[in-house]
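Undergrad: Structures incoming, each one as structure tokens.
No value in this document is a laboratory result; all are computed from the given coordinates. This is a predicted model, so every value here is computed, not measured. Cβ atoms are built from the backbone, for glycine too; each structure is taken alone.
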Structure 1
Amino acid sequence: MIRRITPPTIAPPAAAYAHAMLVVKAYATLYTSGVVPTAPDGSVPDGIASQARQVWVNIEAILAEADMTAANIVSVTTYAVVGHPLADVMAARDQALQGHLAASTLIPVVALARPEWLVEIAVVAAK
């Protein structure tokens, strides 16, 4: 139902992601808004690494509510504030996906909607 697309005629992905994901005959598709690093108590962790982990905790909660897991994610779009280590954001993604590969785009931005937010992530999941 979900198949990674990796044409042999193009260069392999530059990191742990898939060039594309093909979803055939899905019975449920989940589209999130940009998920932000706000904890349930309203706090925002310090630093982009902690914020990225919090975003993925929030995404996991959304997926669970939709009866899905990280293995159902087909696309990830990450917005990260310039000047912070992007490797920390990618490491949090890789840890959350636990070896599952999805189409993934990382976009450096000047700022997000709130000044304390350093990372925001939107996903598409299907099953």
Structure 2
Amino acid sequence: MQEDPRDVVARYWDGLWHRRDLAVVDELIGDTYVRHSSAGTLTLSRAEFKREIAGAWRLLHDATTTVDDQIAEGDRVWTRATTQGINLDTGAMTVVTWLTVHRLDGGRIVESWTASLPGVDWRR
């Protein structure tokens, strides 16, 4: 029996953005991962994805991420999440709201569409 896609995506957010555990990539991300964002579309291997995640972790110190809303339909999970931390370049507290759709295949995340909104805090 296949796992609920919401559970897979919840483990992604918790493992990568709360616990900062790169082993989650090997468990949850497909062999090939396609990311669509304002920077364009990238096809990444798991190793490339890990490097990008580790780089993102260095941008904000002591960051916390919360999942604020989530809904699933078929093989897709829509998430609104908020990350807050200290920008190491400026020393200022920074907040980013994420709107992400993950597509799963075979119980792994294989594609995402992400809009990030720096300075936007929709939790209030």
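Undergrad: Of the structures 1, 2, report the one carrying the highest value of distance in nm of label points 7 Å out along Cα→Cβ at positions 92 and 108.
TA: 2
Undergrad: By the measure distance in nm of label points 7 Å out along Cα→Cβ at positions 4 and 52, tell me the structure among 1, 2 with the highest figure.
TA: 2
Undergrad: Now a separate question. Comparing structures 1, 2 by relative contact order in percent (Cα under 8 Å, 6 or more apart), which one has the largest value?
TA: Across 1, 2, relative contact order in percent (Cα under 8 Å, 6 or more apart) peaks for 1.
Undergrad: Check the numbers for distance in nm of label points 7 Å out along Cα→Cβ at positions 76 and 100 across 1, 2 and tell me which is largest.
TA: Of structures 1, 2, the maximum of distance in nm of label points 7 Å out along Cα→Cβ at positions 76 and 100 occurs in 2.
Undergrad: Using mean count of other Cβ atoms within 10 Å over residues 12-19, single out the structure from 1, 2 with the greatest value.
TA: With respect to mean count of other Cβ atoms within 10 Å over residues 12-19, the highest-scoring structure among 1, 2 is 2.
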